[in-house]
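**Q** Down below are the structures I want you to see.
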Structure 1
Amino acid sequence: MDFKAAIDFVKYTLALTAACFVYTLERLTPASTAGERWLVVGLLALFVVAALAGIFIFSAATAALNATLRGDVERATRQQRLIKLAAYVHVGFLGVGVLFLGGKLMNRVLTDVPKPPVACCTPSPVKP
């Protein structure tokens, strides 16, 4: 396993995870109904789990890379198994979160927003 490639890949996916988390928090809160609030909480939870798995991958791949450089192949092999499991969790939760976020955004884009009524007022006379 190329641990440098894993580290580089996780750098980018962690940035995407953080961006999705912040976007969800910034644009989808406060939600108007209880169902939407639970959807936002679920999205945030998906992104938190994806971020934690990504952080684990980053640290484990760094440790495995250092073990490989020191010649400790057994430790690198153990880390490799953990990295593969965490990679499935990281990419899976990130993918599901991005799909749900995209669905929520499509809902917002395709929903007609009522326009506020235009009020026309005549200016009041100025008192001397």
Structure 2
Amino acid sequence: MPSVEDVRADRPTEVGVARVLLIIAVVLWVPVLGYLYSSATGAAAIAMFFVVFGSFGAVKGRKAGRLMVTIALAVCYLFLLPYCWLGFRDSYLNGPGYAVMDIVAVAASAFALSLLYHPNSNRYVHLVTAARQAG
């Protein structure tokens, strides 16, 4: 049975790419969130923190990291997904620009989420879990 370090040394590229895409999505979402919810950004900001934090756990092969990213992205989508189309109707000068940033962030995060549940990623998480339980 390989050790956890051996399994992590052979991690698939999907989880690393997913982490980068999730960080890019959060960076794109920060100005949109600041514009939309200038006074009450608490829940969405915490969700974005958990997206980034969970992505690092997912790269380590943790099931909890993938689950954290999934739930936190659902919260982010709840706050930010409607602006993908509402931003084009916004009277604010940069509204359409923010809408495009939101669309790119949603697409990147959705693709990253699909990479986290790719068969190679599933196998990696299973192998890390088995190696951790074996000791």
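**Q** Computing Rg and Dmax of the Cα atoms in Å, for residues 3-66 alone gives 14.4, 48 for which of 1, 2? Walk me through the intermediate numbers first.
**A** Details: 1: 14.7, 50; 2: 14.4, 48.
Going through each structure in turn, the value belongs to 2.
**Q** Then there is this: With FRET efficiency 1/(1 + (r/R0)^6) of positions 75 and 99 (r between Cβ atoms, R0 = 35 Å, to 0.05) coming out at 0.95, pick the structure among 1, 2 it was computed from.
**A** Label of the source structure: 2.
**Q** Which structure, out of 1, 2, was percent of Cα pairs over 17 Å apart calculated from, if the result is 66? Write out the running numbers ahead of the final one.
**A** Working: 1: 66; 2: 58.
Label of the originating structure: 1.
**Q** A value of 1.2 was derived for distance in nm of label points 7 Å out along Cα→Cβ at positions 11 and 115; which structure in 1, 2 was it taken from? Can you show the working numbers first?
**A** On the way: 1: 4.9; 2: 1.2.
Traced to structure 2.
**Q** With mean count of other Cβ atoms within 10 Å over residues 27-34 as the yardstick, tell me which of 1, 2 scores highest. Provide the component values of the computation, followed by the final result.
**A** Values: 1: 10.8; 2: 18.6.
For this comparison of mean count of other Cβ atoms within 10 Å over residues 27-34, the top structure is 2.
**Q** Tell me which of 1, 2 gives 0.9 when you compute distance in nm of label points 7 Å out along Cα→Cβ at positions 43 and 107. Let's see the in-between values first.
**A** Working: 1: 0.9; 2: 2.8.
Derived from 1, not from the others.
**Q** Quick check on the output: -26500 is helix-only ellipticity at 222 nm (-39500 (n - 2.57) for each DSSP H run of 4 or more, over all residues; to 500), derived from one of 1, 2. Which one produced it? Please list the in-between numbers first.
**A** Values: 1: -28500; 2: -26500.
Traced to structure 2.
**Q** Which structure, out of 1, 2, was relative contact order in percent (Cα under 8 Å, 6 or more apart) calculated from, if the result is 39?
**A** Working: 1: 28; 2: 39.
Source structure for this number: 2.
Where a number appears in this text, it was derived from the coordinates with a stated rule and is not lab data. Values in this document were obtained by computation on a predicted structure and should not be read as measured data. Cβ atoms are built from the backbone, for glycine too; each structure is taken alone.
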